[in-house]
Structure P
Amino acid sequence: MSSNKTNPELVATIDSLKAKTRETEAAIWRDIALRLEKPRKNWAEANLSKIERYANEGETIVVPGKVLAAGRIDKKVTVAAYSFSEAAAKAIVAAGGKTLTFEELAKSNPKGTGVRIMR
């Protein structure tokens, strides 16, 4: 355990992402893990309006932090994040999209191809 994080779920997520990088040689998982090791105040926060503005229909978006419900979303996108506000998760699903954990995304897309990280 290289980080000073105390949340066992977060530590497990970071370790799992680093292991996925070693297994698949896909740098994206290590990149996300390193972002999650930073202090939480430096984590990405993306509102639905930001995802709506920058994501393309059908795209997979990664938010190395939290997705918040400000704004609205009409595009059908897949969003993976460490956490979602309840309202944001409902809105993404209501628009025809999907919400995933990083582990679910890494399992369904081991190489991380076609994934865009949103800061």
Structure Q
Amino acid sequence: MENKETKKSQEFMLLFRMEPSNEQPTPEQLQEMETQWGAFIGGIAGQGNLVSTHHLGFTGKKITASHTTEDGFHVAEGNMIAGNMVLKAESIEAATELAKKCPILYAGGSVEVRDVMVM
């Protein structure tokens, strides 16, 4: 019989996706988003499960297989990756349950949960 102490946690990456927009949020909306994200990230960190998190900016370069470069970032199916989080969980199902509380979902975005493999 395995208890919580002996279960090995794995690392999972949450990829935050959203539709690109030129609309700027109001100061009130920015404050609300900061509060929601702070609670989400803080809750995971408070459980000792946060490994890292990053919010991606809007400047980038795309490099193709032929080594040409383009300014900008990749948009697929109308969405871009807005950021990511690496967290520890006992299973992909447990990581998915944590991801269901992500504020990006309330803004019309999505979260993809992926297992992380050591290279």
Determine which structure produced the value 14.1 for mean count of other Cβ atoms within 10 Å over residues 21-28, calculated from the coordinates; the candidates are P, Q. P
Identity of the structure behind 24 (criterion: relative contact order in percent (Cα under 8 Å, 6 or more apart), calculated), options P, Q: P
Answer label among P, Q for the case where helix-only ellipticity at 222 nm (-39500 (n - 2.57) for each DSSP H run of 4 or more, over all residues; to 500), calculated from the coordinates, equals -7500: Q
Compare distance in nm of label points 7 Å out along Cα→Cβ at positions 85 and 101 across structures P, Q and report the one with the greatest value. P
Ranked on percent of Cα pairs over 24 Å apart, which label among P, Q comes first with the largest value? Q
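Each value in this text was obtained by applying a stated rule to the coordinates, not by laboratory testing. None of the values given here were measured: they were computed from a predicted structure. Cβ atoms are built from the backbone, for glycine too; each structure is taken alone.
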